[in-house]
1. Going by Kirkwood radius over Cα pairs in Å, which of structures I, II comes out largest?
2. Hey, Cα extents along the principal axes in Å, for residues 105-264 alone derived from one of I, II reads 46, 39, 34; which structure?
3. Where does the value 6.4 come from, among I, II, when mean projected area of the Cα convex hull in nm², for residues 81-152 alone is the thing being computed?
4. Work out which structure the value 19 belongs to, where relative contact order in percent (Cα under 8 Å, 6 or more apart) was derived from one of I, II.
5. Have a look at I, II and say which one yields -14500 for helix-only ellipticity at 222 nm (-39500 (n - 2.57) for each DSSP H run of 4 or more, over all residues; to 500), as calculated.
Structure I
Amino acid sequence: MVNYYAVLDVGGSSIKYALMDETGGFIQKSSVPTPKKSLTMFMDMVDSIVKEFQKDYLLKGLAVSMPGAVNVETGIIEGVTALPFIHGPNMKELLQERTQLPVEFENDANCAGLAEGWIGAAKDVKDYLCIVIGTGIGGAVVLDKKVRHGKNGFAGEFGYMIMEDYLGRRAGETWSSLAAVGGLINQVAKRKDVDPDVLTGKKIFELAENGDTDVQDEIGKFLQRLAVGIYNLQFIIDPEKILIGGAISHREGFVEQINATLQQLKYEQEGLTVQVERCQFGNDSNLIGALYHFLQRQKD
């Protein structure tokens, strides 16, 4: 007998949703704009998605990937996101009451990491890191196949690492501000004296490919900063694998460029080569990981 689950990936601009089976297979998949005005509108949207699936399928539960510092035990989402109304109320209890289904949810970056460990690029290892590069840098620390949340829920928030300009100051430039796509955009904007809003990651790489030496230089610095952070994480945690995710990771040659830069940093430590692999899943990773998290929580 096949078991079916409603799975949501809640983002600031859209809610991706799917009907999935217990193997991680997709039966149906779609998306809708995220209701941003109120919690009531959000709950109504989730309820309508669940009810649509229930017309044809018996659901065993609702699995959700959420932004923010998700406390999987209490059901509270802390931190700050583009959806202020999810912070404060017990979202897990509210969703269970509304849908009358068992509900489990986890942070979106942690879901991406869990997907890789279940049926993706890390399925053959127990200890790995998943680094998600977007506007900022987030990720997941997975040890013995379990996400580590940390005392305050900040494990895997790699982007907060201070990297440069910290001497004599309370804080300096973070890994996110220098080595995320948003950081690259800001650095190129300064170099070219343009508004960051006119640039995108895609536009920057096009400029480099067309011979813009200033942009090529900034991309080189960006790769070095990215590599330094990865290198440090390898020596802090010493995982079996480090995976890179986010849209930029699917750019042809990007992972190879990072590994070439890491090779230049190589410390003369016998038997240790620091390198990264690309995450296997793209836009589906949060959905797959949310379902895996649900199945593990319910089993426990």
Structure II
Amino acid sequence: MALALVTQDTQAALAEELARPETPAPGLYPGVDALVYHGWGGASQSRLKILRDHTPAHVKWSIEHPDEPTDAMRVGAAIHTCVLEPDRWGGLYVRGIEGDGRTKAVKEAREALAAEHPKAHILKPSDFDMCLAIRDAVNAHPHTAHLFEGMREASAVWRDPATGVLCRGRFDDVARALGCITDLKSCADASPFRFPAVIYNLGYHIQGAMYLRGAKANGIDADTFAIVAVEKEPPYAVAVYQLNGAALYDGERELEPLLERWAACEASGEWPGYPTDVVQLDLPQWAPQQITARVGGAA
């Protein structure tokens, strides 16, 4: 497979994207709309996780071809607004009309609702009700009030001091009094038995390390990264987790080479794909033991 390198034209386009003029100077920007934030350039924790799991070419493609919001992403944004920005919730989201959309009465009712709220997001009734249930469950937890008592939905921009890479992050809550950055995660399973794997697979430890760097760069004395995990099915169970020092250390161990690789790609203008050489592969370490057990059981 040939290296997926940018041409001179796409290299220029990518460089423009990475330093787009609408991306503000380093600083802390509360109150910025999420869609505006996601349009900024720079290295975000989500882009760095693409780099971790795939290649620079995948990062370049994701920048040049941003995904259209999926239903899951829209619902996730609604959950965040409902929990973290309750003052904006009522003006931004409306409960949709129940019933069979093929019937004339329901169609007309939905058209009337859309006309009445032209700028609002109309959610399916089940999604609207889920957001409210999640909000109530999070608010009822004994430890969320102080974790969500700071500056909410604060967008941050900073330059990594070691590599010079322009970075950005969106802090769900900055509790300065606690020295804590808190992130709200909706999930299928928030149990302490399953969630550590979610943290690793989705790179939340990298996010924590990066956000604490970004907080420090913006004058926020924070050394704690907490996650409020809430399930999206009844009973909407909530768990609060604080990433310990070992997890954040491992996040730093993964973050540093990712930023170094990003910086090298920016400097060279080359965002390569997978190796062009033939690579020898073996089965995962756990596979031989399972094969032995399966073969032995069939004998």
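1. With respect to Kirkwood radius over Cα pairs in Å, the highest-scoring structure among I, II is II.
2. Answer for the origin of the read-out: I.
3. Structure I accounts for this read-out.
4. Computed on structure I.
5. The read-out comes from structure II.
Taken together, the values in this text are just the output of simple stated rules run on the coordinates, not laboratory data. Predicted model only: the values in this text are computed from it and were never measured.
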